[in-house]
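Participant: Next up, some structures in C-alpha cells.
Every number in this text was worked out from the coordinates using simple rules, so none of it is lab data. A quick note: this is a predicted structure, and the numbers were derived from the prediction, not measured. Cβ atoms are built from the backbone, for glycine too; each structure is taken alone.
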Structure 1
Amino acid sequence: MFGPTEPAAVALQQAAEERGFVVAWAPTDLPSFVVSRYRNWVEDMRQAGMGQLARNIEVRLNPSSRLAWARSALVLAAPHGFPDPGPPPGGVRIGRVGRIFWVREQDYIQRRVQPHLDELKEICHRLGGRCRDYVEQGPLSFRSYGVLAGLGWIGRNGMLINQHLGSYMTLAVLLTSFELADASEHPFRCGRCKLCVESCPTGALIGDGTLDANRCISYWTTQHLDLIPFKFRESLGDWLFGCDECQSVCPWSPEASRFWEGYEPDPDLAHPDLTDFLVLSNHAFAQKYAQSAFERVGRPRMARNALVVLANTRDSGYLPLVRLGCEDPSPLVRATAAWACVRLGGRKDAERLLSDPELLVRDEARRALELG
C-alpha cells in the first residue's frame with residue numbers, strides 16, 4: 001500500500017479508520033489495461049440487462065474528466081463476513097440468500113455508511129481539501145481502485161480479494177484533492193487455483209477476473225425483470241436471491257468472524273419464508289421487508305424466484321404452495337408457476353393456465369408442458 005504526502009490526508013485516513021473502515025489510498029487515474037478491459041466487457045454486452053454499467057463510462061473510468069480537482073481516491077472497505085444468524089422458527093425456509101442481502105439494504109448504506117461518509121467529507125473540508133463520495137451504486141470502478149490502493153487483487157471470481165477479509169467487503173470511495181506518493185498495486189494471489197470458476201453453476205466466470213452477467217445467478221435473481229430463462233432455472237438450485245458460490249469456495253474467504261459494526265444481519269432476510277412471497281399482498285410484503293433488497297425488487301419477482309427454488313426440490317410436497325402461484329395477480333408469477341407445477345407433477349394445474357387471459361402465461365404453460 002502507499003499513502004498520502006499531506007498531513008491533512010493522513011488525518012482524514014485516521015478519521016476513517018476510527019470509524020471501523022479498512023482504508024487504503026489510490027490515484028484517480030486507472031491503468032490503460034483496466035480501462036480497455038472494461039470497455040471490451042461492455043462492448044461484449046457482458047453487463048446483461050444492467051444498462052447503468054454502460055452509462056457514463058467516461059466518468060466511471062476517468063472521474064477527473066468531470067472533477068478536475070480530484071487527485072486521489074480514499075478507498076473504504078466495510079467487511080460483511082458476519083456469522084449466519086440462523087433461521088427463525090416455522091415457515092418454508094429452503095432458499096439461500098447472498099450474504100450481503102442479509103441486512104436491511106437502505107439501513108446499512110443510508111443510515112449506517114452514509115453518515116460516516118458525510119462526516120469524513122466535512123473533516124476533509126475542514127482540513128482544507130475537496131471531497132466527493134461514492135458508495136456501491138455510484139459510477140466508479142470500486143474494485144479497480146481497491147487494487148490500485150493495495151487493498152487486494154481482482155480474483156478469478158471478479159471480486160476484490162483481501163488476504164485477511166476475503167471478498168466479503170462493501171466498498172466506498174472518497175475522491176479527494178490530496179496528492180499521493182507513487183502507486184503500488186497488490187499482486188495477484190490466486191495462483192493456479194480455479195475453484196471459483198469450476199464451482200460456478202452456470203459457467204458465468206470467464207477466469208480472467210471478469211464475469212458474464214448473462215449467465216450469473218445473482219443477476220437473474222436480483223436484477224432481471226422478466227421470466228428467468230428455462231436454461232438457467234435448474235442451475236439456480238436453491239439460490240433464492242443472489243449467489244455466493246464463487247466466494248464461499250475461495251480459500252481466501254475467512255471464517256465468518258470479522259464484520260463492520262454497522263452491520264446487523266436479519267434472520268428473516270438470511271432465511272426468508274418462501275410462503276410470504278406467494279401469500280402476502282404487495283402492501284403486506286412491502287411492510288414486512290421494508291428497506292431490504294427484497295422490497296427493492298418487489299413481491300412478484302421474489303415469488304418468481306421462490307417458485308424456481310421450490311420446483312428445483314422436485315418434492316411434490318411443495319405442490320400446494322406452488323399452486324398458489326397459479327392464482328397470483330402477477331402474470332410473471334403465474335407463468336413461472338406453470339413450469340414449477342410441471343416439475344412437481346402438477347401437469348393439470350399447468351394445463352388450466354393454457355386458458356389464462358395473458359399470452360405470456362399461456363405460452364409459458366404450453367412450453368412447460370411440451371418440455372415436461
Structure 2
Amino acid sequence: MSPQRLALRTVLLGRPRTVLAVLVIAASLSALDLFAGHIASNRARLEYRAVIGDRLGHLAVQRPRGKHDNRAPMFDQEEAARIRQLVEGTAGVLLLLPQMSVGGLASTGERSALFHGEGVDSGTPADAPGKLKAGVRNGIAVSIGHARTLGLRNGSNVTLTGAAPDAPGRPLSAEVVDIFSTAGLNPDARSVLMPFEMAQSLLDTQRTERFVIFLSNPEQMEEKRDELRRALISGGVAAEVRTWKEQSQTFIVEEKTAKVSFDSVAGMAFAVIAAAIAATISMNAFERRREVGTLRALGMRNVSVFLMFAAEALWMTAIGVVVSLVASGLIAWVVNRAALSYSAHHALRPAPMLVELDLNRMAMAVVTVMAVALLAALVPAFKAARGGIADALA
C-alpha cells in the first residue's frame with residue numbers, strides 16, 4: 001500500500017486526537033476567513049464613502065502639486081475643454097465632472113462662520129450627500145453642523161464671501177436648498193456644496209481645479225488610469241491622474257492598519273495550526289512505532305515512512321480546509337440573513353454591515369496553510385523515519 005493511502009486511512013479512522021487537530025485547523029482558518037471578509041467589507045464601505053460620499057470619484061485629473069505647496073494650479077478654459085474631449089472619448093468613462101474647492105465666510109446678518117465648500121456639477125451621482133436643485137443657480141447644500149451654527153434651514157438666505165490668495169473676496173447671495181448629514185464621511189468633508197459656476201464666481205475665476213471621473217467598471221481603475229495618462233500626454237496636457245485610494249487619507253490609514261491586523265491574526269492562526277499538526281504527528285508516530293517497525297520489516301523504506309507522516313499532515317489540513325470553507329460560508333450566510341431580516345423590520349435604522357468573503361485572501365490562506373502543515377510535519381516525520389526496526393518492535 002502506498003504511503004499516501006496509508007496516511008489517508010489513518011486520518012479517516014477518526015481518532016480523537018486527529019479529529020481534534022482537524023477541528024483546530026478548521027476553526028483557525030474559518031476565523032481567518034471571516035476576519036478577511038470583515039476587512040473586505042470595511043474596504044468596500046471606505047470605497048463607497050470616498051468615491052460617492054466624499055465625491056472623489058474613481059479617478060481625478062488635476063495639476064501636479066508642488067513640493068512645498070499643497071495647492072495645485074488650475075486648468076484654464078482651453079485646457080479644460082481639451083481634457084473633456086480626451087476623457088469623454090475614452091471607453092469606460094461613465095461621468096466626467098468638474099470640481100472646485102472654495103473657502104470663505106458665510107453670514108446671515110446675525111451670525112457668521114467660516115466655511116469649507118466645494119463647487120460641484122449637477123451630474124453628481126444621485127446617492128451622494130447634498131442635493132442641489134438644477135433650476136436654482138444660487139442654491140447651496142449645507143451640512144447639519146454648519147446649519148446649526150448659522151441657524152439655517154431649507155429656504156434660508158445666506159451671504160457667501162469667497163477667500164482666495166490671489167483674488168479679492170466677492171460676496172454672493174445664496175439660498176439653502178438642502179441640509180445634509182456628514183456622518184460617516186471624511187472628517188474634512190465639505191460643509192457647503194454649491195453649483196460649480198457659483199464657486200468660480202466666488203473665486204472670480206474661469207479656471208477649473210480638477211475633473212472627477214466615475215467609471216462604468218471600477219475594477220478597471222488602474223488600467224483606465226494608465227490609458228488616460230497616455231491620452232493626456234499625447235494631447236499635450238500637463239496633468240496627473242490619481243485614484244481615490246491615493247486621494248483618501250482615511251483609506252490610506254485604515255488600509256495600513258488592516259494589513260497589520262490581518263498579518264497578526266494570520267500569524268497567530270498559522271502558529272496554532274502548526275503547533276496542532278506537529279503535536280498530533282509526533283504523538284501518532286510515537287503510538288504507532290510498532291506499526292512503523294512492522295512496515296519497515298516488511299520492506300518499507302525510510303523515505304516511504306517519512307512520506308506517510310507528511311501526507312498524513314497534508315490530509316488533515318486538506319480536510320480542515322474543506323470544513324473551514326463550509327463553516328465560513330454557512331456563518332456568513334446566517335449572519336447576512338439575520339442582518340437583512342433585522343434591517344427589514346427596522347427600516348428607519350442604519351443598514352447593518354454585511355459579512356463578505358475575500359476569495360483572494362482565502363485562496364492565499366489555503367496555499368499558506370498547506371505549506372505550514374508540511375513544514376510542521378517535517379521534524380516528527382523525519383524522526384519517525386530514522387527509528388530503528390529492532391527498537392520499534394521491542
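Participant: In terms of volume of the Cα convex hull per residue in Å³, for residues 156-235 alone, which of structures 1, 2 is highest?
Facilitator: Numbers: 1: 143; 2: 167.
Going through 1, 2 one by one, volume of the Cα convex hull per residue in Å³, for residues 156-235 alone peaks for structure 2.
Participant: Still on this structure, please answer the following. Once FRET efficiency 1/(1 + (r/R0)^6) of positions 124 and 220 (r between Cβ atoms, R0 = 30 Å, to 0.05) is calculated for every structure in 1, 2, which label goes with the largest value? List each step's numbers first, then the result.
Facilitator: Details: 1: 0.15; 2: 0.90.
Structure 2 gives the largest value of FRET efficiency 1/(1 + (r/R0)^6) of positions 124 and 220 (r between Cβ atoms, R0 = 30 Å, to 0.05) among 1, 2.
Participant: From which structure (1, 2) was relative contact order in percent (Cα under 8 Å, 6 or more apart) calculated, if the value obtained is 27?
Facilitator: Working: 1: 21; 2: 27.
Of the structures listed, the value fits 2.
Participant: Additional query: Which one of 1, 2 has P(r) over Cα pairs in 10 Å bins from 0, in percent, as calculated from the coordinates, equal to 4, 17, 20, 17, 13, 11, 9, 6, 3, 1, 0?
Facilitator: On the way: 1: 5, 22, 29, 23, 13, 6, 1, 0; 2: 4, 17, 20, 17, 13, 11, 9, 6, 3, 1, 0.
Here the read-out was taken from 2.
Participant: Turning to a different aspect of this structure: Of structures 1, 2, which gives 9.4, 29 when Rg and Dmax of the Cα atoms in Å, for residues 316-363 alone is computed from the coordinates?
Facilitator: Here the read-out was taken from 1.
Participant: Determine which structure produced the value -18000 for helix-only ellipticity at 222 nm (-39500 (n - 2.57) for each DSSP H run of 4 or more, over all residues; to 500), calculated from the coordinates; the candidates are 1, 2. Each step should come with its number before you reach the end.
Facilitator: Numbers: 1: -10500; 2: -18000.
This figure was derived from 2.
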